[in-house]
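Take a look at the structures below.
Each reported figure results from applying straightforward, stated rules to the coordinates on display, with no laboratory input. If you're wondering where the values come from, they're calculated on a predicted model, not measured in any experiment. Cβ atoms are built from the backbone, for glycine too; each structure is taken alone.
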Structure P
Amino acid sequence: MITIQCDTREHRSEWERISGQLDSLGVKYFRSKLYVGDYQSLDNPRMVVDRKKDLQELCGNVCQQHERFRAELVRAQEAGIQIVILCEHGGSIKALEDIYFWENPRRRESPKAMNGWQLFKVLNTMKSKYGVRFEFCDKRQTGRRIVEILTDGNDGR
């Protein structure tokens with residue numbers, strides 16, 4: 001059975017929800033600071049999952065926090081670590097291509113806010129440049145998807 005190292009910087013309410021899911025799956029885990037990402041299997045330290053609560057958080061990471069986000073991707077790439085960004089947006093967002101038609105709620109207040117096709121282009125560039133993978137799930141599936149990704153890192157869904 002897999003043992004997962006979980007980053008201590010994960011938000012408390014999110015951590016409580018996900019640790020409950022891991023408990024229900026019978027997964028062993030412990031918390032300590034990770035070099036990159038939020039979740040890593042002790043069996044494969046070259047694969048990490050970085051969880052994002054939705055597309056708005058991901059959008060903020062690639063726009064307002066671009067340098068910090070890019071620096072983490074570069075750090076992972078230089079260390080030979082595969083990052084899988086697991087976005088818990090749910091709904092109709094099941095694959096990277098689905099983002100193209102996403103309507104960013106922030107555009108109601110700020111017409112200059114990034115729209116779906118712009119975010120799609122940025123994420124595809126990051127995928128090509130840094131080898132990062134983007135996967136999507138519903139919040140109820142996060143624990144299971146983390147385990148699946150870390151168990152079978154070549155899943156590629």
Structure Q
Amino acid sequence: MNTTMSPRRDFAALQTRRMQAAKLFEQGRRQAEIARRFHISRPTAHRWYQAWRLKGRAGLRGAGRAGRKPRLSSENLRRLEAALLQGPTAWGFRTHLWTLERIAEVIWKTRHVRYSVSQVWRVLRQLGWSRQRPDRRARERNEVAIRRWVRVRWVQVKKTPRA
């Protein structure tokens with residue numbers, strides 16, 4: 001499974017390109033020429049021209065970001081991480097194991113924002129957290145006794161194919 005993230009768009013470069021187009025519009029260049037020069041579609045050149053005509057260069061400035069604004073600010077994420085570092089038992093859970101459902105509940109209790117399980121996983125990755133599984137071995141495990149049992153007793157009780 002490929003978990004690499006796609007590269008981000010370079011918003012500064014995109015805005016620089018639009019500003020260059022604005023210069024050309026000011027010089028009286030046609031939309032078709034702009035489309036060819038910047039390798040954009042004619043409808044995009046038309047949108048740029050209309051924005052430039054209505055608002056000037058300010059109309060071609062970018063929004064600064066793509067997509068919906070996050071529901072948790074960077075400060076809220078820091079507070080969430082501090083809450084999670086307290087451990088699940090500090091939040092009233094019986095075991096010392098965080099689950100995505102439990103984290104969603106803590107987010108709701110602290111920030112009043114509801115997230116689905118998949119969204120909680122994205123938030124955790126954003127915080128730099130990774131999936132951890134508890135060790136399934138008992139603390140009282142006696143490695144010497146286990147090796148002796150495998151070497152002696154297992155040989156006696158193991159089923160073998162009949163001759």
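Among the shown structures P, Q, from which was the value 2.7 of distance in nm of label points 7 Å out along Cα→Cβ at positions 53 and 125 calculated? Only one of P, Q returns 2.7 for distance in nm of label points 7 Å out along Cα→Cβ at positions 53 and 125, namely P. With Cα Rg over 2.2 N^0.38 Å, for residues 29-68 alone coming out at 1.37, pick the structure among P, Q it was computed from. Clearly, the read-out refers to P. When distance in nm of label points 7 Å out along Cα→Cβ at positions 61 and 77 is calculated for each of the structures P, Q, the largest result comes from Q. Work out which structure the value -11500 belongs to, where helix-only ellipticity at 222 nm (-39500 (n - 2.57) for each DSSP H run of 4 or more, over all residues; to 500) was derived from one of P, Q. Structure of origin is P. Kindly point out which one of P, Q the value 0.9 was derived from, the read-out being distance in nm of label points 7 Å out along Cα→Cβ at positions 133 and 149. Traced to structure P. 62, 21, 16 is what came out when Cα extents along the principal axes in Å, for residues 37-100 alone was calculated for one structure; which of P, Q is it? Attributed to the structure labelled Q. Work out which structure the value 24 belongs to, where relative contact order in percent (Cα under 8 Å, 6 or more apart) was derived from one of P, Q. Matching structure: P.
Can you say which of P, Q returns 94, 51, 22 when Cα extents along the principal axes in Å is computed?
Derived from Q, not from the others.
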